[in-house]
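Asks: Listed next: structures, encoded as structure tokens.
Taken together, the values in this text are just the output of simple stated rules run on the coordinates, not laboratory data. If you're wondering where the values come from, they're calculated on a predicted model, not measured in any experiment. Cβ atoms are built from the backbone, for glycine too; each structure is taken alone.
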Structure I
Amino acid sequence: MTSGTNGAAAAGSWKLGGDLPVHRMGLGTMRLPQTGEAFAAGAVPRDRDQAIGVLRRAVELGVNHFDTAAFYFSSLRSANELINRALAPYADDVVIATKVWPGRDANGEWWQAEPHQLRGQVEENLRQLGRDHLDVVNLRVPRRDGIVSVAEHFAVLAGLREAGLIRHLGLSNATPAHLAEARAIAPVVCVQNAYGLDSPREQSDFLRLCGEQGIAYVPFYAIAGAGREAGATGTDDPRVLTVARTHGASPAQVRLAWTLRQGPHVLAIPGTGDPAHLEANVAAAALRLTDEDLSLLGAPTAGQDRPLT
């Protein structure tokens, strides 16, 4: 693959909420606190200096959009506190998006916040990150049956936005119905869902709907796919391997480049705590897939042939 000279900027940019410009190649921090599978019992804490080095190198490569959560932690490391240590005092162009609703106790056990507990989760993120406001807070809908409404939780976040603790609001793990419900309460600047080359058609339709409404679509697990927290499986579709060989790229880079081609409102946040993986992921911002590549992989749902801003 021909390496780009513009780092994360090679993918273009998008303004979250119309006033927070970010490069479309960002960094997810779920994997920073530990090696191996995120949230796994007995996960090995990542070397602190390595994690901090990855964050600082990301900034050097032009990354200015970081995805995090207070529940991203291992026995010794917290993603938020690593971000604070590595990046504070924060540059004016650094945008940090976090998530609330789920939480984990000191033993790593999951719990789900009631609406009145959301302020405490927001304040925990503020404290850990060392900030007086949060750029973006995504309401992360729990992965369980029966979540038919986000209104009560989202209304609390809307109140915290009015109070100045939050600049912009988003949704994560959401459906079109959740988005419509939330937008009736307050503006939504992004939807963060699992999405990639192998995702079902309904997610592509949702991605397109977000673009039509001027809302950023932020895929997670674009590389890992069904591997989710455990990461990529190590095997890949023959079509992806063919395109990768054509460009001298890795399958992961092809998957990221394909994801970015789904629309100018799509923001990639590949997660890693490995310096080499970081370099490779950011380099994918400059990978330009041909029409023949896209035809082989499956045509993009919202072509990105127009210039990026």
Structure II
Amino acid sequence: MSKQTIGFVGIGRMGSPMAARLLDAGHELVVHDVQREATAPLAARGATVASSPAEVASSAGIVLTSLPTPDIAKAVALGPDGIIAGNRARVMVDLSTTGPGAARQIAEGLRSKNITLVDSPVSGGIKGAVNGTLAVMVSCPKQTYEMVEPILKTFGRLFFAGEAPGVAQTAKLANNLMAAAAIVITSEAVAMGVKGGVNAKVLIDIINASTGRNSASQDKFPRAVLPGTFDFGFTTGLSYKDVRLCVDEAEAMGVPMVCGAVVRQMLAITNAKYGPTSDFTSIARVVEEWAGVEMRG
């Protein structure tokens, strides 16, 4: 892969390790975050710190973004000091989870300045970002995909979802709905087991050797629920945002979301009770309180 200058906006919990991997690969990096201190570790490794997304987009032909909400993503892309105001960028790769509607708006807005959006949400959490094992979903024109493919391979395994903006977002929302749903149903099942006299760890082991196994039973419960740490690494607020987006998009398409609506409600309750910065495995804490049990190994 040829080395080049790449822009990166949004040096948060996911953006920081992804940007670090680009430095590891030998690229020059121009970075920006509203919290300037977040860029300090990258600056110490030689990255240039810019004062705005527009400055990043005047320094690099390809700008990557990793941002928490659709509104922030739209502002970074299309705002007065946004990527659209730069004079060099021709491609914006959005690694955020914004939903297909926002992706289409961003793509349309950037088109007026001859900038192409690569809609590229990622899945796999902070651990995947650090290790370069993320699932990277991509939708963009095929010619642009061939341009950014070597860069995105730095982060993990690529899945080309289609050429229209928003297609990759649809795939990501489907995944994140199922990830949250797995926590909800596993919490209910394990709470019932514990109340019925089964040790929580033994029940998780049984589930994982049986047909009920899922991402929550295999990973999230052993790491964050059974120890009582509730620190898997993804916030309730972001999970709630993703599931709301998913259910709203599905309903707009005419796809029923009966289970999805329940998952959204469980996240709404968890968000209200424990706050948006709590870990989304705190869904299990809500079920524990309702059931009057603790699910511990």
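Asks: To test your reading of the models, identify which of I, II gives 0.94 for Cα Rg over 2.2 N^0.38 Å when calculated.
Replies: I
Asks: One of I, II was used to compute helix-only ellipticity at 222 nm (-39500 (n - 2.57) for each DSSP H run of 4 or more, over all residues; to 500), and the result was -14500. Which label is that?
Replies: Clearly, the read-out refers to II.
Asks: Taking mean count of other Cβ atoms within 10 Å over residues 20-27 as the criterion, which structure among I, II has the greatest value?
Replies: Comparing I, II by mean count of other Cβ atoms within 10 Å over residues 20-27, the maximum is at I.
Asks: Figure out for me which of the structures I, II the number 22.8 belongs to, where mean count of other Cβ atoms within 10 Å over residues 68-75 was derived from the coordinates.
Replies: The read-out was computed on structure I.
Asks: Give the label, chosen from I, II, of the structure having the highest value of mean count of other Cβ atoms within 10 Å over residues 28-35.
Replies: Structure I comes out on top.
Asks: Also, quick follow-up: Which of the displayed structures (I, II) returns the greatest value of relative contact order in percent (Cα under 8 Å, 6 or more apart) on calculation? If you can, show how the numbers build up before the last one.
Replies: Working: I: 22; II: 14.
Going through I, II one by one, relative contact order in percent (Cα under 8 Å, 6 or more apart) peaks for structure I.
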